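Where a number appears in this text, it was derived from the coordinates with a stated rule and is not lab data. All figures in this text were calculated on a predicted structure; none of them were measured in a lab. Cβ atoms are built from the backbone, for glycine too; each structure is taken alone.
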Structure 1
Amino acid sequence: DGMIEVLRNQGLAHRSTVMVGRTHGIHAEPYTLGLKFAGWYCEARRNRERLLAAREEIRYGKISGAVGTYAHLDPEIEA
């Protein structure tokens, strides 16, 4: 959360800082450093939401497999 907030703040602070745009390693249309930070900010927020959603999805799962009885495990572990 802290890094995401830093990206947001830097984007706002540099919204008027013009820099050279690049396409395929060569100079292109100019744009702002704030826009660059805004892209990183949006990507970081999306990735954070994806990680939180993934954590919910993989919170539980089956331990035993096709081989073995896993009789030594308490059924509560797999529930």
Structure 2
Amino acid sequence: MNIGFVGLGRMGMGMARNLMKAGHQLTVFNRTREKVEPLRGDGARVAHSSAEAAHHADAVFTMLADDLALEEMVLGENGIAAGL
């Protein structure tokens, strides 16, 4: 399955790694760009926006700090909703 994953903090990184171990292809996005690098090294695609992470995904996961971050990543300019 192609999965978009937005938010690679403490919880998100572990979840994303487990999805990759289960055989899923991930496209990841994180506002702090250096957090995507370990997953890029493991074979994940890296998106330049949350919209890009969602564009070809069968499912999109978010693991964000709070409701304001979620609103920005879903409804903001270049948000997930724009990529669906």
Structure 3
Amino acid sequence: FAMRPMQWLKLIAKNRGTVSVAPPFGYDLCLRRSNAKELADLDLSSWRVAGVGAEPIPAELLAQFGEHFSSINFDSKAFMPCYGLAE
């Protein structure tokens, strides 16, 4: 995941995934490593629950992710804070 974080979003789009969860660093990696070419063919409109947890959740990160990926139909209302250990 850390090597190719955009693969996560590509799989959600390809398989029309509705629920997927990651720690905040996963959302951050996607923000930092995405480019317009990779985003061109993605559609995240099926993603209904975007779980985020296992470490502190910066509200600004979620706002940035929601804004950045809204162009490929990500709905920031899908964010669901979760509690759980990453290990």
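By the measure FRET efficiency 1/(1 + (r/R0)^6) of positions 3 and 59 (r between Cβ atoms, R0 = 25 Å, to 0.05), tell me the structure among 1, 2, 3 with the highest figure.
Checked 1, 2, 3; max of FRET efficiency 1/(1 + (r/R0)^6) of positions 3 and 59 (r between Cβ atoms, R0 = 25 Å, to 0.05) sits with 2.
Looking just at relative contact order in percent (Cα under 8 Å, 6 or more apart), which of the labels 1, 2, 3 belongs to the structure with the highest value?
2
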